[in-house]
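Every number in this text was worked out from the coordinates using simple rules, so none of it is lab data. Small disclaimer: the values here were computed from a predicted structure and weren't measured. Cβ atoms are built from the backbone, for glycine too; each structure is taken alone.
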Structure 1
Amino acid sequence: MTSPAARTVGAPPAPAAPLRRLPLLGLALAALLALPLAALVGEAAAAPVVGDPGVVVRWGVLYARVVHDLAAAVTVGLLLHAAYLVPETTRTNRRVTATRLAGIAAGLWALSGAVGAVLAMADLIGIPLSDPTFGQQFTTFAWQIEPTRVALITAGVAALISVAALLVTSRAAMAWLSVASVLGVLPLALAGHAAGATDHGTAVNALAVHLVAVTVWVGGLLALAVLRPILGRDLAPTAARFSVLAGWCYAAVALSGLQSAWIRLGSLSGLGTRYGVLIFVKTVALVLLGYAGWRQRRSLLPGLAHGRTAVFVRLVGTELVVMGIAIGTAVALARSAPPVPDAPVADASRTFALTGYPDPGPLSGASWLTAWVTDWLWLSVAVLAVGTYLAGVRRLRLRGDAWPVHRTVVWVLGWAVFAYATSGAPGVYGRVLFSMHMVMHMVIAMLVPLLLVPAAPILLALRALPARTDKTWGPREVLLQVVHSRLLKVAANPVVAAALFFFSLAIFYYSPLFELALRTHTGHVLMIVHFLLTGYLFTWVLIGIDPGPKRWPPIMLLVVLFATMSFHAFFGVVMTGSTTVLAPDFFEALKLPWMTSVLGNQREAGAIAWGIGEAPTVILTLLVAVAWVRADRAETKRKDRQADRDGDAELLAYNAHLAQLKKRSERKG
């Protein structure tokens, strides 16, 4: 006889296979049928006046993208279910089944991405695939052109995920693959209309959020339908968990879609264009999906626990068809000409050409209060962080648990400072002035963590989030895995954290990474993420109260702190006395009319790095010293309680030991 494990690790039972394929077929057919209609409306496949690559290429690009997006969604959805949503028993191995199916989907994702790169290249250079020179031009220029480079990168990531998904068996590996699959979607935001929009940063951010949210939402729902035949009674908890995730995705899709549409339409009059018609179709689809999700959560999910699945299955099938129509429309929309052209608004200034932003003008005292360009990505992160923290505090209070008010205050204040640093004067002038860039860096890496770490967000999350009892990984379980991981144990070593904090600072400014962060949106985003994470980690190992690896003694922490700050001061002194300009191709090319000396501003940046580092150092030193005193007091109280219980046995034993030593010395004498 075949063992239960052998029956479940491989493919699901034969009767379930056709049922698994039906949702995918419905979604794919809806997308593929909606695509030509949307393409005709938006003229997405119309022949260009010059350089027509042929009808095969023009339509092939569209259909390859539909297959690509569907395969990516299936991969992401199945991996998310395998890692976080699907309950497991001793008689089943659904996680492995879902992961193997994800590996197959990722293979299709990689293949369609590679085909799409070839077709996109032919479309961009305007020659058919049959042209004898196409092969040479593709191998020569594919990596140099952004759309084809992005497509090749995504296809490579998908291929690696496909191989790994066919091999892994542990939940941790599945969780890492789910993260990799989501990140694999992000490069696509660099290609398309957003890459050429006037408000480039906002457009790319909105498209990135939109792509990830749609992929998780569509893929998660499709994975739920595919896995339904093997879930049995566990369909109810799995659907309930996905419903929460789908709600977050719906909000992200709606908000990011609204922002992207407004950027591309320019005004309400844009709704009357062909592009506006496709936007209207997507909006109707979103409204219908919102209603379906509301009905599913309010009426149908409770019935799943009692085995009433028929209506649920029909509703999910209908949702997937609507999603297919939306995907087909979206692919055509990405190839249609929007009312606002892709090319940025003409601006003759070097500042706009290098940064994508106009010259903010001379920095004055009033500019510290009046200069503001909303960075919607980081403002949204700050609002979300504050909102979830307050929700956690509220949950504790409702069940009668206390949470110190000062922790909430410093958390809110920390994110307010972060929002100012990224959208206020430091963020605005940090794009053109080295000195203000250094202000932004020091605020994000040193001041913000000094406010966020004492708020103990991990401790709050562990107390507020519900624990799962079926051995799946919810948010609380993921946090515990991270807190007790080997990676964090290494990174939270004070020496390692200090090295990451300081040496990454020096490497960043004295390497091409600095100019990359100044010139590109992606580099700028990664720079801020790095500043915040390394600063938070360094502060956390010194004064953090969250659960984590064993803390070093305070005296050793003070040694690490003083050594790190000495290196930091040395960095500031070296920059203050520098005689060559860093990132010269950027700062010297700006030629700001109100800038007197680029090198002088760089020296100001060195003085800022040196000076701003002093105040947080003093505060950190005081906090470590306070923690030292508290630890000594706690140890003294513990020893006093122990002495009361055992009649001060430790002191008596020590005195007896001294008496024995005295007797021995007297005998020898």
Structure 2
Amino acid sequence: MPEVTANGVRFHVQWLGAGPRTVVFLHGLVMDNLSSWYFTAANRVARHCRVMLYDLRGHGRSERPREGYRVEDMVDDLAALLDASGIDSPVALVGNSFGGLLALAFAARHPERVGRITLIDAHVSAAGWGEEMAATLSLQGEERDRLIAESFKDWLGRHQERKRNRLAENARELVYETRLVEDLRRSKPLDDSDLKAIDCPILALYGTESDVLDHGERLRRNAPRCELRLLPGCTHSVLWEATQEVVGTIEAFHAPRRFLFVVPPLTGHINPTMPIALELERRGHAVAWAVHPGAAKGRLPGAAKILPLDDDLPGGMQDEFLQRARQLRGPARLKFLFEDFFVPLARAMRPQVEAAIEEWNPDVIVSDQQALAGGLAARRLGLPWASLSTTSATLTDPFAGLPRVAEWLQELMAELQREAELEPVADPQLSPRLALVLSASELVGPDQEYPGSVRFVGPALGHRPGVEFPWDWLQSGSRKLLISLGTINADLGRRFYAEAMQALEGCDVQVIVAAPADLLPEPPPNFLVRDFVPQLELLPRLDAVLCHAGHNTVAESLAHGVPLVVAPIKDDQPVVAQQVVRAGAGVQIKFGRVRAAGIRAAVERVLDDPDYTDAAVRVGAAFRQAGGPVRAADLLEMLD
């Protein structure tokens, strides 16, 4: 029998499997021991990871000292066991019932030693929890036996009568021959601040009929990276009532996986995937892209795994799309986008995406919401998939107030799904399991209702290739404004740039313009014109941004607490602009009609009124709280 002495106690320990990640399983209190994990999830997880099982002090085959049963004592036990086993890198913890409480308490005390946590109907101690547990364990006679039989009926029912009797006898000895009851009463509860400080991904599984479901809700409200998942009809014995689902979920969360990103050939839809992909790779997962090489050129690192799609889109689709799109506005443009681009693109991409899936064999598909083929292929092949919304505008109804157009679009989407031999769903762009949105409800609209799969994770900001910039041109103490209309919109901005130059020439603001130099001939001394600027590095030095309300620029500006003047041109930009105004983080002007006086008034208003900056800072704080690429990776890891 493997034994390890730690913290002055002899522990029964079992090791399984091998791998770069160590997973420690923690069992429940009194009537439990490591065998409950050995015969369920431990061997499955050991296919991918090194697994450590041990009997808590006083349980199973571990030594039963008379005292030392406070939660704090058992946290010390686990730390000493890891030290004695030579484990100094962060471990993953899996805890059932009281074992879940122990996992949380250990993470609160030793955050540097925990990489992730899985909880199975865990207790989350609060004030009075120790007294409640002590009162339960102190019951006598028939009432005690009835409670034990009810609480552990599924667990005990899996053993022969001889073993059930031995478990019951061990439980009685633990309760009545040690200081367990008194020590639990003296245990320090976890308050909300303890839970808020646990900064690692937590996957919490609870039964809908569990008597501790409120513990899970409290955890979800407070732990910043917790995902609460409910198992219908299950009680506190969820490990035994839904064993296969629980075990499969635990295995998926802890095993290295393969992710395939599916993106459309559109500017701005590849960059946001990079920080998320890099975070997944940092955690040991493999990542590939199903992408048109022409669109990906210069946007993915040289070592990226690319499964190339055909750049020769049917009928010159992309060129025709760009030419016609510039001529349309409003609902006519949106109708054209779906009918003449997104749906034909999905038809062209789907067979190629399915071939990429066959080649790469991914575990999870991450499909840009405008790359419909990704979700269609995942559904056809039975793979879990997440949708990725790179713009907050996708959560709004573009045809609100236009019921006939909305009905037309629904039928168009239904026909696309029928062609793929799929039963039509209302919105095939949005994953019913996980819909990642690179924004926050504070910007999109805190009072709106969203589908249950929607998770706001904030903008995906990350490293980009360096761009030279004359930093010494920026003067200390001066106010600074960036003007950017995006790479696609630059050629539309000649008149706008001229009006802006007239509006701001000679004012006490340094103006940086991201645009080709020939669009602003002979700029005034307070203007600096550059083809490209290092926007993320520049934003902390800015006081305001004047832009076209492109989602990436808006999100990056607000993430740095920089207010905006927005002049939307097309696509999702009017929706995003409205969101900025509604959040109080900027003002809107008309791109096509505004004159110099209007631009100057709007810029001065944003620069002079601190309320706009305060609102931008508030939205930026919401973005940070949403978690960004780290939170997105957490959620993708939990998808099974």
Structure 3
Amino acid sequence: MNRARTRRLVARVRASPYFASAALAVVAAVAAYALSVTVFPYHSTNHDEAVYLQQAAMLLEGQLFLRPPVEGSFRPWFFVESSRGLYSKYAPVVPAVFALGELAGDFRYALPAVAAANVALLYGVVRDAFDHRTGALAAVVLLCSPLFLVQSGVFLPYAPTTMLNLAFAFAYFRAERVGSARWAAAAGVAVGLAFFARPYTAVLFATPFVVHAVWTLREPLRERRVSPLFRRRVATAALGLCGVSVALAYNAVVTGDPFVFPYQAFAPLDGLGFGHREILNHEIQYTPRLALRANASVLEQFVTEWAPLGALGVPLAAVGALVTQRRGWSWRQAVLAGVAVSVVVGNVYFWGNFNVLGDVEDPNGLITTLGPYYHFDLLVPVSAFAATGVLAAADRVRDAAASRRSANRAVAVTLAVLLVASAVLGGVAASASTEQVRENADITDHYEAAYEPFEPEPPANSVVFVPDPYGDWLNHPFQPLRNDPGFDGRAVYGVDERQLAVADAYPDRALYRYVYRGSWSPYGDEPVEPDLRRIHVAGGDALTVDAQLGLPSWTQTVTVTLSADGEEAYLTLTPGNASRANVDVHVADGRVRLSAGDENASVPLGEAASVTLDAHVDGGYGAGYAYRVRFPVQRTEDGYRTMTPYRELCTDLRNCEGGAAYVPGVGPDGAYVNTSVRSE
């Protein structure tokens, strides 16, 4: 009896129109989580992921501001400095979504939830606009998009914001279908949250819905009566405007002005519009002509590489639109088509579509690994109309087969054609997705090598100084090396500035320096050679740094340069057959003295925060390389303090200044640099 009931229950579940959407949502969740942990375990090439995760951790601690223990050493990427502390340039809605994942056990749990929600909501939206078959197939088509898969596996805002937009569309369609003010209110909440998350993205998606809402209000306004339709519009608008008000209130709290968004406080010229655009050291004149060129290139990338079903997705969507036109548009279908228009046209006004390309003529920027993510909402109408096109073609094949053959043979022919078509579409989609995923996986191999010193976890009770190849920022590029909001985690990370002040702030922690050798760019042929070194603080009336420099047999001269506070002193050594050069740097009595054998030179210390020793090993005829030894110096009441020096072996001019750290066993024969610090 129980078995019979179980079979009936299973049959009933399978027959439910929601079974397909639920199953596809599960597939989306599994795919998103698998990509997150296998392809993006160290995050992607877009360093904004660390910004959102840092902000998510802050929200879990009830913080809107970071207050580092040492100024200038702990500023995360894309955080704004203010008198109240550091705050993110992004709104807190998407970080709050990721924070929910952490409450469930891990930040990564939020990603499959968002992916599943997007698939299920798309099914509901397309079902209301077309029918159940089209909704289910649209969900399948969405799963066949490389853009959807890649963005669902990373901590970026585009998939979560589309989730909110789809929730708005679903609630709006449902409210109109059943005449419910409650569903209309839910639509207002969703669009208000979407606006708070990404205002312009929400406006572009909602524009066709707003046009429909205003159009349908003509009669109630003309008759001056409060109809159920009017109540629904008021509910949606009122709660949507509440979301806008919350966004403005948040602005007032963090920036001090309700009409200045955090991203504007970070870079006032980083926003919408044509003309001069600028963020940090990147600026252009964003003209309408450049905007059209850039967006045409972005759309080309979308159509050819990132759309659902690969290069077949958009043509199939065009077929679906023609089929819809022939059958006659419903207002819901027209609104979905309008989303495609508003997203494409609206993005022309945003210079981010130029930046994502890197090069307009030959795209080499973030779009190559993460896709045209500013057009993520375009997946909604493309998936819907591509599903319509596929089903129209399938119906055409079925009808043609039925008109020429017996019923049984028609079914067989139809199934055979559909099987072949599914194999072709599936093969194209799999090929497109595999290529994009593989490129990101290759980058992850580089990251895995770079972060090997921190596996399985960083040193306990430590402070780790990290390089700053892109400026005085944390998490740019080292996204996994993030601080807890209280700067009190297992490891505390600081940039390679004000090291002695950071050491004073953490007197009971062990100090380390993370360095690497090679080009950091994850697009390179070889990963970097990393090293995590234990370092120490030394102090006394005077300090001496002893440096031993390995010399190859072909060395003719060694030119040594001492730099401190803008002053320089030089020595030229002729080592003969010696295999090394011993160089001492002595700090005492307000001067820095350089000695090598019988040669001596000195410079005043002044207010220098660091001292640098450069040694160029010359073999003649342009052959050679350079050593660098750099260490901080701080005056104290008892004399001077310093820290274990940073050592560099520069054999490639492209990697000097950050990518040429000396790693034992890596470098030309005979090359090595050892240092020791003596205090007196």
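Any idea which of 1, 2, 3 comes out highest on distance in nm of label points 7 Å out along Cα→Cβ at positions 125 and 253?
Numbers: 1: 3.8; 2: 2.1; 3: 2.9.
Structure 1 comes out on top.
Identify which of structures 1, 2, 3 gives the largest calculated value of distance in nm of label points 7 Å out along Cα→Cβ at positions 277 and 621. Present the calculation step by step, with values, prior to reporting the outcome.
Working: 1: 7.1; 2: 3.5; 3: 5.1.
Answer by largest value of distance in nm of label points 7 Å out along Cα→Cβ at positions 277 and 621: 1.
Consider the structures 1, 2, 3: one of them gives 28.7, 94 for Rg and Dmax of the Cα atoms in Å as calculated from the coordinates. Say which. Don't skip to the answer; put the middle values down first.
Details: 1: 29.3, 112; 2: 28.7, 94; 3: 30.8, 105.
Source structure: 2.
Consider the structures 1, 2, 3: one of them gives -24000 for helix-only ellipticity at 222 nm (-39500 (n - 2.57) for each DSSP H run of 4 or more, over all residues; to 500) as calculated from the coordinates. Say which. If you can, show how the numbers build up before the last one.
Numbers: 1: -24000; 2: -12000; 3: -15500.
This value belongs to structure 1.
For distance in nm of label points 7 Å out along Cα→Cβ at positions 381 and 605, which structure out of 1, 2, 3 has the highest calculated value?
Working: 1: 2.0; 2: 5.1; 3: 6.9.
With respect to distance in nm of label points 7 Å out along Cα→Cβ at positions 381 and 605, the highest-scoring structure among 1, 2, 3 is 3.
Thinking of 1, 2, 3, which structure, once FRET efficiency 1/(1 + (r/R0)^6) of positions 389 and 517 (r between Cβ atoms, R0 = 30 Å, to 0.05) is computed, gives back 0.05?
3
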